[in-house]
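Just below sit the structures, each encoded as structure tokens.
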Structure P
Amino acid sequence: MIQRILVLAMLACILFSCKDKPAPVQQESVYFSAKIRPFTEAIVKDSTNGDTWYNRGIALHRLKLDSLALQDFYRAAAIDTTKAVYASTIGDLLFEHKDVDASIQWLMRALRHDPDDVKAHLKMAKLMLFSKEYQVAIGEVNKVLRKDPYNPEGYFLKGMVYKEMKDTAKAISSFQTVINVAPDYREAAIQLGMIYCAKGSNLGPQYLLNAFKLDTANVFPLYARGMYYQGKKDYERAKEEYKECVLHDPQYSDAIFATGFILLQQDSFEKARRQFDLVTKITPTNPVAYYNRGLCSELMEDKNSAAKDYQQALTFDSGYSSAKEGLKRLGL
């Protein structure tokens, strides 16, 4: 017990050295949790080593405790201002949290100290893609690929740039290169699937299926397959894809809504209404779901239910013109 008190006291001295206020109690409990305690003890032993703070920051980030992780990364960067990995990690994390201006500053700092910092170049490429500075983004990626010709993230980013530039052939080539060097790179398979689906090619659904097999917890590829078949008016196959989607994720409201939409087109109004009803339970503030449920009721001549749904849709979107028109049709 005495030893734990001494350790806590030492940690407090370290944590509060640059602050006027003590850290919250819940932070101390996090720092001494099973997964973080070894890193905290390393800091207690040597608080002047930037790596001890950096390593704990990485551990905190893995637990999605990013505000605490950033505090440790900042401390590491303050201890050693020349270490590029500290700066690039801060820039990376700030970008994840949409602080673009601060992210750029830290990434530039990383590149000043290490012009070959792969992480910093790739993150700068993402920032340039975000800013629509496409040629600059490609230049950043090429710096990485000259150093590491088999870097899959580099080729993926290049594919995303070409996709934004509407150069479909080069986008496909880049995403295919990703698959060649990293067959389990799921996002590249999804991008290829979406591009080929947009072209009307049967290669699209196959790439999407491959992507789903890489992570069956994420059902977006199944939903995208359904949308492909729906676009080709192969409604029965589309409904099968949506059904498979909901079997894996019962809360995936987009697939349920799409099923309802198809049933509505097929004049199966009661079945469609049940689908839209499910959507209102999963996303209770979705005006489009209420409108479509109301439309089914209107087509079934259940005017009272239709009116209630149109009014509910307007509660969540007062400018929803379709709901207003629905009420007019009902004479309200």
Structure Q
Amino acid sequence: MILSVPDYILGSIAIAMLLDWFWGEPPVQFHPVVWMGRYLAWVANKVAPRAEEQTSFQKTKSFLSGFFFWCVGGCVVAALAWGVQLGAQPMVWWLAILVTGFILNALFSLKLLITEVAQVELALNDSLESGRAQLKRLVSRDVTTLNHVQIRESAIESLAENLNDSFIAPVFWFLVGGLPAAALYRFANTADAMWGYKGLYGSYYLTWFGKWTARVDDVLSWFPAYISTLFICLILKCFSFRKIYQQAIKTPSPNGGWPMSAMAIGLGIKLSKPGVYVLNPEGSDASVTSVSRACDVATRVFYIVMLFVVCAFFVGLIK
């Protein structure tokens, strides 16, 4: 049997989703996203400025350095993914989708995200400090002063934003351009998570060094963010798109605010980042059930996508 390109793509997505749900993450030593992170950390340690750029020349130099090393890493990642995809094509159809699905599985993560977010409420049941420690595994913000409600809010925000970054967007780009596109997106998103900050982050000044990667991630995540928002709206039966827009533009991220606002309005709760924004301010405080309800939304997104992919795959086989 020879699979058509759409069936090959759909079959690979189905395998990747099943692996994610029932097997989880690949071992660290074989995880491509871990390799990406090591490369990005090495570059930052060697190249990223330790002092704030003052002159136009320094800013330009910092920007070009970030641009150059992003392009080097992105080209290597895309080329390796293309090589795997090319190597899988001559294989028997079931082995081809297994190989491609196995690699795609390493480029997104939903089950682990849901599990980590759900653990926040369990940790809060133990103590406030345990809740803060668990939340720190999910966010880069300072958690040392957050109370119970703010910890729940941050966990739900992380789930809503990463539903797009860690699942919908990689699958979308795989549909568009196969493994090379999905891998390049994952590299861009990982780079943004490590370089895409303004001012001092850790021991590095990343305003100009990380500007390119921040903009690329914004562009690549733009359309998938609307898809993620639509999924949340469908599941929560929340179609107040004008209100979602009014809340989404409050956030610094041009994309993350959309699924976060949809989640806040759909759940009827307030979500906030202290000193930065408050989404759905008339909503109630996040309660002991809010995190589990948000996790249920993400789980149902998985089921909907899986059902569609499997049905489309078998319809293609029958034809």
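The numbers here are math on the coordinates, done by the rules we state, and not lab data. All values derive from a computational prediction rather than experimental measurement. Cβ atoms are built from the backbone, for glycine too; each structure is taken alone.
Out of P, Q, choose the structure whose coordinates give volume of the Cα convex hull per residue in Å³ equal to 198 when calculated. The read-out comes from structure P. P, Q: which one has relative contact order in percent (Cα under 8 Å, 6 or more apart), as calculated, at 5? The read-out comes from structure P.
Taking mean count of other Cβ atoms within 10 Å over residues 288-295 as the criterion, the top structure among P, Q is P, with the largest value.
Taking FRET efficiency 1/(1 + (r/R0)^6) of positions 56 and 80 (r between Cβ atoms, R0 = 41 Å, to 0.05) as the criterion, which structure among P, Q has the greatest value? Largest calculated value belongs to P.
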